[in-house]
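Take a look at these structures.
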Structure 1
Amino acid sequence: MSLSRFIKRVCNQDIVYWPKPTIDGYNRETFVAPSEIKGRWEDVKEIITSKDGEEILSMARAFLTQEVEEGGYMYLGTTADSEYDADPTNMDEALRIIAFRKLPELSSTTEFVYRAHMNMGKSATV
């Protein structure tokens, strides 16, 4: 079994995903409606390196079945949860995506493994 097929098989958790917000005329983040995606969420702290070479503390990571945007937000759960809010900055459990990696499967140009690293939503910068 390939790694990408294995990842897809273990991605059985519901995750709410908000793409990177736009900034309005008052310098506030505006979010589009989120989508529910499948992933494998792990609460693990680790130091990662950003695209700019900066070391950042990641509070969680998720293996995913699709691409996501750095600067977006993710929440482990569904939109039906009682803690859910349409604005992820109002939720302590929603984390900002600080790094996204799309890794090609060995010996393949069409199969990928997707991984996102997240940090605290209100204080992280991308």
Structure 2
Amino acid sequence: MAHPALQSDLEWRIMKYLWKQERAPIRNVWEALFPEGDKAYTTIQTYMERMVDKSLLTKEKIGLVNFYSPRHSEQEALSQAASSFVDKAFEGSFLTLANFLIKSDKLKHDDLEELRRLLQSRERDAK
């Protein structure tokens, strides 16, 4: 079942922190992401409440503190983001994306070797 996509860099940062922690109050998220205070606590609070409204996070009150947890796994979010990107940029073709990446100068020799190993493993598993 599809779920709302993460939209902003800040949403991704919040989710990445929460995927590691599993559950945290706003203060912990704010202190971890902005230890120098370069974003206001209330900004993070607003974002996280919006993420609850968008069904990206759940909120549970324990004592006087609200704890926030991801509603979806990191794998689900990455899969949705990748599919959305491929749909927009490569007309839905992951093969076209793979071709683009292989032909680009962005992959190092070690990356290509790892890609070769992954493909061989996938072929073995498919048999």
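For the reader, a short list of remarks on this structure follows.
- When relative contact order in percent (Cα under 8 Å, 6 or more apart) is computed for each of 1, 2, the largest belongs to: 1
- Percent of Cα pairs over 19 Å apart from the coordinates reads 48; which among 1, 2: 1
- Given -20000 for helix-only ellipticity at 222 nm (-39500 (n - 2.57) for each DSSP H run of 4 or more, over all residues; to 500), calculated: source structure among 1, 2: 2
A short reminder: the numbers here are calculations on the coordinates, not readings from a lab. Values in this document were obtained by computation on a predicted structure and should not be read as measured data.
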